[in-house]
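Visitor: In the part that follows, the structures are each spelled out as structure tokens.
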Structure 1
Amino acid sequence: MSSFDPVLFAKALADETRQKIMKICCCNWLSVNAIVEHLNVTQPTVSHHLAILREAGLVEVREDGKQTFYRLNQARITVCCGELRTTFAAGANAPEHGV
């Protein structure tokens, strides 16, 4: 697993289509074609969004012959959310200064 990049993580989550892909791939291995059918968008659009999710480590990939299957990487989501909390809320218990 690559190191945590909060900007890459945030960018991957920032798009509504990617959020939909993450929801439908939550607990199931789905082919690109199945995702296309579910979202009613073009194959190049799905492939583009999957590439971004893959770069951020948010989907797992499994090859089976000529087909590629994707599933949400729940462990990575957990790590990234924890890192965000640690990074940006580290001083949450500290007294506010001038805010």
Structure 2
Amino acid sequence: MDNDDEELYESGRVFHMMFDVILETLATIVGIVSSFAMLPQIYRIFKRKSAKDLSIWTYAYMLVAGIIWVLYGLNIQSFPLIITNLIGTLTMIPVIVGWILYGR
């Protein structure tokens, strides 16, 4: 490999490393923001003191799935998977509590 080829190879590696960092950062930001999607539902349940129209199975499934994703993220040491699924899982708990208090 001559000097020009080495420079191209190295610049390609740097580009891919930068792309990976940018993609991981974006995935973390989008994951965190979307994890808060349950907040309007939580607010509505506790403001109206009603959760009769909720399907508890949907939220129970999402809670279990979130826990599994957090455990998987811990296993592979992936910060974006851990933080986004931890926040998402934690937002499921008030919905389920609201259903227990007001939905049955």
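Visitor: Of the structures labelled 1, 2, one was used to calculate helix-only ellipticity at 222 nm (-39500 (n - 2.57) for each DSSP H run of 4 or more, over all residues; to 500), giving -16000. Name it.
Guide: On the way: 1: -16000; 2: -29500.
Of the options listed, only 1 reproduces it.
Visitor: Related question: Any idea which of 1, 2 comes out highest on distance in nm of label points 7 Å out along Cα→Cβ at positions 26 and 74?
Guide: Working: 1: 1.0; 2: 3.0.
Largest one: structure 2.
Visitor: Match the computed value 4.3 of distance in nm of label points 7 Å out along Cα→Cβ at positions 18 and 58 to one of the structures 1, 2, and report its label.
Guide: Numbers: 1: 0.5; 2: 4.3.
Computed on structure 2.
Visitor: Can I ask one more? Which of 1, 2 yields 1.28 for Cα Rg over 2.2 N^0.38 Å, as computed? Write down the numbers at each step before the final one.
Guide: Working: 1: 1.28; 2: 1.60.
This value belongs to structure 1.
Visitor: Of the structures labelled 1, 2, which one yields 30 when relative contact order in percent (Cα under 8 Å, 6 or more apart) is computed from its coordinates? Write out the running numbers ahead of the final one.
Guide: Details: 1: 30; 2: 38.
Computing relative contact order in percent (Cα under 8 Å, 6 or more apart) on every structure in 1, 2 gives 30 only for 1.
We did not get these values from a lab; they are worked out from the coordinates using the rules stated. The shown structure was predicted, so the numbers you read here are calculated from the model rather than taken from an experiment. Cβ atoms are built from the backbone, for glycine too; each structure is taken alone.
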